[in-house]
Structure 1
Amino acid sequence: MRILVTGATGYLGWRSTVLLRRAGHDVTPLARPGARDRAASRGLEGVVHIDAGAPEARDLVAGHDAVLHFAGVPSPAYARDDPAAAVLGNAGTTLNLLEACRDHDALLVYPSTVRAPVLPSPDPYGASKRLGEEACRGHEARSVIVRLTSVFGPGQVREEGATGAIAAFADRALRGEPIVIPGDPRRTRDFVYVDDLVAALDALLRGGASAPVLLAASGHPTALLDAARAVVAATGTQAPIETPGGAPPPGDERSYEAGPDDVLLPMTCRPVEDGIRAYVDWLRR
């Protein structure tokens, strides 16, 4: 298949481009001009530098079977700092690509977040992703929404701006610094190793989606404290884990996991401990 991947020099876009190419797909990587420099994606071949929200990006969809849309504002922290930019990045670019997908008969895969269906919205990030979902639901172009839980793995480097609990925990442990978990350390996340997610997205692209909205989750939520302990074990360090309590940023104080009404993206997920070990090995390399 011919696949256009937006946000291709970012963490999820880069890893998806690499793995989908290995699987035999013809992938066009798209990244905005002036995107953050990341070591992992410096050697990525064939990158087209156009903003996914620009009119010129619509022309690139021609000849592609699908668009995997990872461009946008990727984290709750960035969205809290600039909610308007989050809406433009997560909803505006999506509408732009939906127009192109309609004109060129391509499928748009929109990676959203498990925070999107929560009402009232837990934070600006969840709200911006929900607006992107509404653009998909209201548009005639073919699309599938894939809500992501907590995806981690190769490509996440905290000093390059990566967010996510396991990325933060691993970075601090490898530096010999304390792992700090504000708020309730027993709140949960459903952690998914990125390579398992990309394999599931590959299968979706080849075989079609079973529902218009899918949740990418393992179905086995993990407490943040247990994830931190797994990171300490994988790094072989003596990094202390601190649980000072207090109030995390809005949205981060909740537990996020699959609900009874969610339709899961068919996916084979490795145990979180195995994924953490693989990620730590990648960071060390």
Structure 2
Amino acid sequence: MTNLPLITPGIPKVSMNVTTTFYGNIVNDIRIAKEAGFPGIELQSPKLYRYLNLGMSVEALLPQLDGLAVTAVGALQEDEPETFTREAHKLAKLTAAFGAPMMQMCTGPVDPEVVKDFRAGRLADNDPRYRGALGRTDRESLEHSASNTAIAADIAAEYGIGVCLEPLGWAPVNSVKQAVQILEIIDRPNVAINVDFWHFYVAGDTPADIAALDAAQIATVHVDDGIPVAPGEVPDQVHHRNVWTGGGVIPIQEWIDAVKSTGFDGWYCSEIFCAKAAELDFLEVARTLRSTLEILLA
């Protein structure tokens, strides 16, 4: 895996995911991350592409990022081959331009509504939305996502970066076990797992599953929380992540301790989809999340 950015010894490796400032823009996100005391920031494509699509440049952002490590750039989503390959090149190029070590890749489909419609029998054959491996066997689903991950890894390698693989909780490939199997199948040195607490929790994984990982298999960690998902219900982050970090059902300290037990010494990133937090002062939300992460990591 590509080396992670180095920071001053003694400073916790906490990175601000831009969901922290949910309705902000990339310029404000960078400023808030700095003012809140984060040494790193994880950029995400919706805000980043919105900025670039207006004709503004990466070069204009680089001076603003001075002193702030870009820990990852996301997110590449599984899609049809031509679109997936094009988007992989696009995101890999941007990731390298920001000096980040890795781009994030999510298993698909990225839209949980597609999964809901499929399970309810409402997904028509001519529905244009990407359905990925829905309806395939477990092995076929695994091989499908593994093939895409290998494509992303090879493209990332062209730009000198890695891939952090994030299985989505509602996707056919969603568990720690499947993520490890993908690493074994593709055998690419620049791919490791993005340990997202919520996605793995709703997939049925436990801290013991995380503790069983090798530190080298972990690229980065998303610290987040959620509310209960009813049996048989498709996890949906709009609803099931609508809670403040630490106010939900995930025993976050246990999950962090599990990660630490592996020897992992990389970045822990705040990620939050709490509607109330999105309406509060961005700086106060960011400062509180940074303090929360540092306490949990102490």
- Highest-scoring structure on mean count of other Cβ atoms within 10 Å over residues 14-21 (candidates 1, 2) is 2
- Query: When relative contact order in percent (Cα under 8 Å, 6 or more apart) is calculated, the result is 17; to which of the structures 1, 2 does this value belong?
  - Reply: 1
- A value of 27, 17, 17 was derived for Cα extents along the principal axes in Å, for residues 110-149 alone; which structure in 1, 2 was it taken from? 2
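Every number in this text was worked out from the coordinates using simple rules, so none of it is lab data. All of these numbers come straight from a predicted model, not from anything done at the bench. Cβ atoms are built from the backbone, for glycine too; each structure is taken alone.
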